[in-house]
Structure P
Amino acid sequence: MYKKSIYNICIGNVSDNKLYYNSFTGSISLFDNKSLNFLENISLYDEDNSNEEDKQLKNLMYENGFIVNEEFDELNWIILNNKSIRYDIHPTKIRLTVAPTMLCNYNCYYCYESRVDRSPKMSNEVIDDLLNYIEKQITDELKELCISWYGGEPLLAIDVIKKISIHLITLCNQKGIKYKSDILTNGYLLDYNTAVMLHDECNITSVQIPMDGMAQTYSERKGVSKETFDKVINNICEICDIMKIHIRMNVDNNNKQEIYELARMLLIDCNLKGKIRIYLAPVKNYSNVCNFIDSGCFSDIQFLNFKLLFSEFLKDLDEKVSILTSIRMPSFISCGLSRVQNLIIDSDGIFYRCAHLIGHKEHAIGNVKIGQVFNDANMKFLNMEIQSKCKMCNMLPVCMGGCYFERLLNNDDSVCRDHIERIKHDIMLALDYIQE
């Protein structure tokens, strides 16, 4: 016996068909009248008395998650799977976010690290302790080690990145473990030669570069000269064939119009369409960890509305990569850092549970010498449960209750970061590309 998945979402009408998305599996499918009627009456399906066509239709719906066994409780499976991912102390994959320095060559006015003691680059002692710590995490179960380079501006300590990377690559090769690496950088120091070295010697294959608008706005918001903008743009153009480039457009009410201009310049004027990915990130006021307070920040609904308009703009530019990657797929965890073995590590070798807390030592959860400690700061994140209102939402497999850090700021009340309206809009917008 079968039943409809509780995570089926009707996206809309396409000609005489209905388009459905299943947030449990990520499947997207068109249903004609016959298949829709079959779905609605699946509880009456009789395997023994069904023709071959109905059996094939049933199998197709089952494989894509639109129907499930009658006894299968999807919500309980999600809860169980979420816990097994988060609390696995011997995981097959570990991701560590490492800041080789907390120093920065920029002075972004909204930076949540504005009250951080900007310690210099990681010392040789901390590097050795970090490498020893990582070696202790390598178990027979581990198949993949991922390092995300963070900061400060990580390229101010490129020698640290190189030293740690070469050691870990050698170690992983010896153990038969896959090694992956990416970097978050403002891009100013990421010229062609640097990118080649990072790719070839450090196995850094992906880079995220934040942008805020055109030259004048970029200069004002990031506390740098106008020439800095041109340098970053030139670097992006030079390295687009070396690394996967993700451009994070930091946006609020003050710069939203320039985001369109910047996107057009990158995709059309610089001929980077198909070579980079563009996505939006709202500038937020996290006043408990930074001095930034700005009424120009988007409300949740304002940001949603801007994203809808901006995605239409990208479609007009035929920006396939950014359109397709905007569709959220199920992950069954809110954030990779909710996994017990995934950590943020600052240049002093101190551990944190969230990137927004890096450098704020009152939120430390251990260090490279003693390892992770399960103090109150750590357990606030690790003990978070899926809230009742989230359990009732058919976007749960995608959102999983939202950002834990924002929940802490919101008296443990979840903050919706994905909306059904956006999912519907993004899938309809991407339909031409999906059907290619």
Structure Q
Amino acid sequence: MVKLLFKILICIPLLVFSQKKSPKEIPQSILIDSTNNEIIFLTSNSLHRLDISSLKILNSRKIKNLNPTDFKTILKNDNLLFLERQGGDILVLNSNDSLKKIDNSNISKFFIGSYNFIKNDTLFKHGGYGYWSQSNFLIYFENLTKEWQLYPISEKSEIPRKTNHHMGLVTNDDYYYFGGWSQKENGTIESDYSNKEVWSFNFNRKQWSLLGNYVAYNLSPNHLSFTKGNNLFVLDNTKQLFKIDFVNNLLTKFKRAPILFGFSKIKPIFYNDFVYFVDSFQGNVAKVSITELTKEIEEITQFHHKDHTLFTILIVLSFFILFVIIFYFLKYKEKNRTLELLENGIKFKNKFIELEPLSISIIKMVKLKDIELSKVYDLVKKDQLSKIQNERIKNQFIDQINLKLAVLTGKKEDFLIVSKSSFDKRYKIISINRSVFGKII
């Protein structure tokens, strides 16, 4: 009886055991196994599987040769993969609880800070840093060759910015990224140095597109993020939560929920209306409803905007060129309508017609302003002739000028027009038909 009681006392701690771990176990990452409704909780020396509802540990495995800081974890077709943080190695956990390399690549220390994602059951890497240079490569893991391959890009595509430690999101047809570290010309890298750009890659067109520069000043590559559908949620260092809607270009800022101050630096996961995270005080996995984190909105703004400097310059330059074209067109048109009065005739375009000295004098008089018809009469009259004869001579000069100008310009309208004065109907004036014949110089 005593032995039976002793055995029961020994088993009690095992029955009540949930997420209690050895003090030496340091949380590293959490993943959601949606097929089995379990949480995969990786620590510094163990792999725990938790019930997704109760968060109690279902089983644990000690990993023999694990250095968790060297790897990122990702689920692909329900298989847990360990991705080397600095290179291209891919490892899995074998039956002996050891990590086994499954790829044939030999890429070392070139993918520091790359972004990893799964699309259509294919593993991708984007960007990264290594050997004093940055990458803007989009590569994928080829299952047949077990090697990393460059993903094909359209020749019409823009060239994306090189970066590492950036944030990204994958939708049905697009991959978005922003932030991260950018490299200076001298080879050093700085956080957010000239790197406010937001890029997208469309898998159907195989093209990169620069969407603009993101507006929020406090979004940096060191923050936590998790995805919910087509939205990326970002938690900054002040525990401010943001939602980024890339498709509609919206940034939503939420009021700080007190529970966010308990989020550790382990990347949280969203699943079925809950956000799963590692509690920074207890070191255990906890969960909170997404509605509790997003129930109070502070503001909604644009996430990114286009840099219109070049666009504005192009618009101004276009208007200037258009202005110059119009100006010279009008000058050319005016020149083609301009009559040049010479001492012995009139020149129009490349044509010339000779006029009598009196005809030149009449045109000179009318060129300055409209004059009374009587002044033309006084100019051409001959004292030995009667008034009727002089009137006929005057009319002949006017008709002769109109005829020669019609021949010169090809216009049917009269060059000189005789009409009644607007001041006194008893008088007649003579003027140049400027609306038809244009300018005279």
Check your understanding: Given a computed value of 5.2 for distance in nm of label points 7 Å out along Cα→Cβ at positions 322 and 394, which structure among P, Q does it belong to?
Key -> Q
Review point. Can you tell which of P, Q yields -7000 when helix-only ellipticity at 222 nm (-39500 (n - 2.57) for each DSSP H run of 4 or more, over all residues; to 500) is derived from it?
Key: Q
Review point. Thinking only about relative contact order in percent (Cα under 8 Å, 6 or more apart), which of P, Q has the largest value?
Key: P
Practice item. State the single structure among P, Q that was used to calculate distance in nm of label points 7 Å out along Cα→Cβ at positions 282 and 338, giving 1.9. Key: P
**Study point:** Source structure (of P, Q) for volume of the Cα convex hull per residue in Å³, computed value 159
**Key:** P
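Values in this text are rule-based calculations from the coordinates and carry no lab data. Computed from a predicted model, the values in this text were never measured in an experiment. Cβ atoms are built from the backbone, for glycine too; each structure is taken alone.
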